[in-house]
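Throughout, read-outs are computed from the coordinates displayed, never taken from laboratory work. What you are looking at is a predicted structure, and each value in this text was computed from that prediction instead of being measured. Cβ atoms are built from the backbone, for glycine too; each structure is taken alone.
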Structure 1
Amino acid sequence: MSQLQYTDLDVWQVARKLVKEVYVQSRAFPKEEAFGLTSQIRRAAISVPSNIAEGCGRSSSKESVHFYFIARGSLYELETQLFLALDMGFLSHEAFESLIQQAERCKKLLNGFIRYFKAKYEQPSTNN
């Protein structure tokens, strides 16, 4: 298997942009949330491109896919935290919608990448 260059992947690039926007929007969160939702939402966002990169660096396709699924789980975690931030009035409706759309785009790209990766690199089981 040839080494994937994660920096060339659209899904990784979109995830990076999502992290940047999460940081921009979360700057306005209340200071008392610095170790609460602000930290949590940023860590979930950072986890997405980080796990995509780690998956590309793994030696087996099984390990790689495991990290891509972790990245996908982090996207779901991030979406939940965005809803919570909206509920608490930390995000405007416009900022929320923009972030959710970016997360959805990232999720679609990641799901497509996982399907492509599994089809290309995982061999079907030959257990009889």
Structure 2
Amino acid sequence: MRLRPSLTSEDIAKIVAAAKQEASRHGLEPTIAIVDFGGSLLYLERPDSHTPLAIDMSTGKARTAALRERASSALEQRVKDRPGFLTMPGMVAIRGGVPLVWNNECVGGIGVSGIAEHDEIVAKAGADALGTH
């Protein structure tokens, strides 16, 4: 039997704090979603100023990053040559989702929405906070 690492509440708090700190450096408030390795939602925060669409976008970006084990921006690039990839259920081909990796294993994903070109930068800052232990 295989044991798989999983995100803890402490991990999530660390990831969210780092993402919010990076967003704050740019004067922004992001919608942040964190999912586990199977794409199930573990955390969601949406500022009052964001529309409900930001929920679906951030969650979809996080899920895409976790299930594909690469940034959602990679899928954004991939569909330019192979638009059929857009038919994958639950995937969002827009930058802003980054896999959460621990000990070289994807344990989830973070998705950021509502702050335009800063989405992926903020998500990456959150992912980097997990470290590589």
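For FRET efficiency 1/(1 + (r/R0)^6) of positions 27 and 59 (r between Cβ atoms, R0 = 30 Å, to 0.05), the calculated result is 0.20, so let me know which of 1, 2 that is.
Answer for the origin of the read-out: 1.
Please state which of the structures 1, 2 yields 4.0 when distance in nm of label points 7 Å out along Cα→Cβ at positions 83 and 107 is computed from it.
Going label by label, the one that fits is 2.
Who wins on mean count of other Cβ atoms within 10 Å over residues 99-106 among 1, 2, i.e. which is largest?
Top value of mean count of other Cβ atoms within 10 Å over residues 99-106, among 1, 2, belongs to structure 1.
Matching task: 4, 18, 25, 22, 16, 10, 3, 0 is the computed value of P(r) over Cα pairs in 5 Å bins from 0, in percent, for residues 35-90 alone. Pick the structure from 1, 2.
2
Of the structures labelled 1, 2, which one yields -25500 when helix-only ellipticity at 222 nm (-39500 (n - 2.57) for each DSSP H run of 4 or more, over all residues; to 500) is computed from its coordinates?
Only structure 1 yields this read-out.
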